[in-house]
Structure P
Amino acid sequence: MTLTEEILSQLPGNVLEGLRRADRTLASLRDSSTPVSIAVKEDNQPLGTVDWDVVICGGTLGILIGCALAVKGVKVALLERAILRGREQEWNISRKELEVFTKLNLLTNEELEQAIATVYPKARVSFLGGPEIWVQDVLNIGVDPVFLLETLKQRFLNAGGKLFENTAFAGVVVHPDGVMVDAGSGFKTRLLVDAMGHLSPITQQARQGQKPAALCLVVGTCAQGFPENQTGDILFSFTPLENQCQYFWEAFPARDGRTTYLFTYLDAHPQRLSLEALFEDYLRLMPKYQGVELNQLTFKRALFGFFPAYRQSPLKTPWDRILPVGDSSGNQSPLSFGGFGAMVRHLQRLTFGIHEALQTDQLSANALALLQPYQPSLSVTWLFQKAMSVELNQKIAPNQINQLLSVVFQQMQQLGEPVLVPFLQDVVQFPALTQTLLKTAVSHPGLIVKVMSQVGVGNLLDWMVHYGNLGIYSTLFWLSQKAEPWVSNLPSVPKYYCDRWIDSWKYGSGGDFGES
């Protein structure tokens, strides 16, 4: 019996089978063997009257945008294939990002505080052979998803929203004047919002079975029995390359124990390791990482998943009246897990944008594409992902990735929190990136040459385009702030387009970071 089989057999439910089921899905994604189903059809005949302004498919994170729209008076139906309930495992985020819930009147200050399950003072960044870097107020809040989603659900219902649980999406027909959503019964709506995640059938059809450019594999547990430790790890590594992967760890204090994750970046080659193999390495390495033997731990739950990343992201669907949001849109960098954090970051932008699109009837594919625009702040991170991974048959020094990251984070630490903290929250800004690159190139030119060889000339040239665009977007966003009074006085339709361009420059340059 493997360590994975031994530990997972102790947990309630058939967790091991869930892990192996996830591996089967991962394998089909890697070899492109899953047939692309036709979830979206088009019909040139008018639909006639509609019952909803917006139908949202996917309730776990769809409730965030659904609640925000309902509070603004939009007629919303939310479809969830099971019961809408948050998972037991806490979602980690930074406190500043949570303020959007009170700004949008989704939670009171008291409810927001009640949603916070854990707070820890500081977190570590460190790599094999390098120093420890400590930061505060980054991913140091553990949110209780059960309380948060239940509170948002009640707020949604009180605002007039309608929740349809145990209602699975089956397909959609797009008409010139509306959308018919098939979910057991028909839902007629002006706009369909797809919040069904990476494996959404709408997303899969739009991508036509395209293989991901990269994957992030994650496994972990929440357990009790660790030595007392109220600090966290945001990015930690203590091993060289294993299985042609660089292993990274995260750890967070949780209300009922300590959560530890092992994750790695890799391509989608079919010969890459499975989630079960990664879980085995996680359990093998855990004692050294946390200074505790496995038999001293009481495991509460196991965590595992994979997160595909596509170069064509955010996704722009070819259909009118359909908008992918969150993981369905791929609206996160290839370094992040997406999910809750990415949805929260874009919640205000999407709420205002969708509301404005409905008011001005700008629901064509081209008009909605502006709600998921190209963002160079995301695209530049592809090179970082390449630098933190290694191809299946590529030969590099076993500790090269650790050395690179240790040097880069030391440079950022020396440049100060305005450079270091945004990057740890998945926000890349042109001045901070430029300072870091110049400082690293001057102090460690030999290492930079090695990394350039590792990532390849083609990827480097592609990155330079996005890096240049990052600078352009930073300038455009700065100029747009001067034009705000003029834009606010435009007629509604031109204002919709101007607002979306300004949003794209703002988020595409990292200009949204730290706004109050």
Structure Q
Amino acid sequence: MARINSNIPSLIAQANLHRSNMDLDIRLERLATGLRINRGKDDPAGLIISERLRSEIQGAQQGIKNAERASSVIATTEAALAEVNDLLNSIQSLMVESANTGANSQEERDANQLAIDSAIDSITRISNTASFGGLKLLNGSLDYVLSGVDQTAVSKAKINNATFTQNQAVGVEVDVLASAQTGRLYLPGVTPGATDGTLMSSMTIRLAGPEGVQEVSFSSGATFASVITAVNRLTAFTGVQAQLIDPNDPSSGLVFKSADYGSESFVAVERIDRPLDSTGDQFKLFKFDPGTQLDDYADAGIDFPWDAVATGGAPTPPLRSGAVRDTGQDVTALVNGNLATGRGLQISLSSPDLGVELLLNETFAIDPSGGSTTFFITGGGSTFQLGPNITPLQQTNIGVQSVAASQLGGTLINGNLQYLSSLKNGQGNSIRNAIERGDFTPAQDILKAAIDEISVLRGRLGAFERNVLDPNVRSLQSSVENLSASESRIRDADFAFETSRLTRAQILSSSGTTVLGLANQQSQQVLQLLG
């Protein structure tokens, strides 16, 4: 049948030509962009996952840039700290030289003091001026802000890292479980047949402590007060002190103790001229030992003043007799329910969400029954975003304390916290540790603490760079590589495949155009019927 109103072959040819042209357009677009997915309709599921991969790639690449910038910040910080280290070492040299008073004149020591003052001022100047792109590094701007620190419980607090959640303050609760103790040996003040508070015979005793060993001799009838004076004069040489158990009662007995707290401190007291028959010898020392009983102490009929001992911070009985050495005990404490590491009066905790170093007050550290203390970290610190997602797991927080002389080397001296600035001349009498004072021990302790603080800070920053930043960069670089490969497989065009499909589409488009022309010509054959 011949009809002209409906040219079905032409419609079929048009439809197929349209599809061929669309396919041709797709191939040309993919070859022009290099992408298999250019819009959502190309592959909806592939578009979703590829966009997620792209986001992760961008985040990982920025994380690499962040870590590299953090390395630059740390390098700048450490360079400044290295200068502070050099200045502290020069102060150490000047102090050692000045302590050689037998070979140095007063003018030389005065010149050394001027050099020490200048070095201390330079340390403070470095603290105030060290910066990176306008960011102050060592003036305390990167330190944490604390609130509610009870100085009667925590003498010094240093926060190494803290994680804030929803901008809330971080509470730090400290609860002492076991007291810090000095090494202690007790000499009773009342012995059968003896006079209260005196030595009944001449003797020579050997004192040993963390600082060294010394011998001291006493005559018969020497009072406990004279023993205390003699022992305490040698404290700088031995690290051992002596005092009455009850300050108001000479008959209460003597306690020989280490000057410092902790397992690194000890006291050893021994009579070295003890007679062969030492039965009834008054110089019989005792120490607390939870593993034994009071047997021989009680059998000796000694009335030990337990209340006075408890007041002095000693533990409860039992005792062990005949002791010549006792070691101190580190404080044991919980920080936010986690067991902290104790060292003398100091405790430290290191965890991903909180890192603290605390110097506890002596009264608080020796009394486990005194309850807990709490303070808050309200802000500050520096946060390094090291991962592609902004979550606490992909962030690292670190605090950099001020290294100004007025905040460096904090050490307890006679119960007061003193800093490097006290080594300068012209300070107040209560905090002056300058060369002219003549007693170099407090200055040496403060300087040692300052050197340790700077060295530890440099080590902590170096460990952060080596063990956190560098591995993070390598890990993110590997992630970028693998994520890019995955995203490419999903989204990029396969040129070999697309060129073959382009050839097919071109042929179909050309043949479709020819067929359409033939279909249109077929309808004209009707004119032959009209003759």
Ranking P, Q by distance in nm of label points 7 Å out along Cα→Cβ at positions 14 and 134, the structure that comes out highest: Q
With volume of the Cα convex hull per residue in Å³ derived as 148, matching label from P, Q: P
Relative contact order in percent (Cα under 8 Å, 6 or more apart) derived as 27 - corresponding label from P, Q: Q
When distance in nm of label points 7 Å out along Cα→Cβ at positions 78 and 222 is computed for each of P, Q, the largest belongs to: Q
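All of the numbers you see were taken from the coordinates with simple rules; none came from a lab. Keep in mind that this is a model prediction, so the values were computed, not measured. Cβ atoms are built from the backbone, for glycine too; each structure is taken alone.
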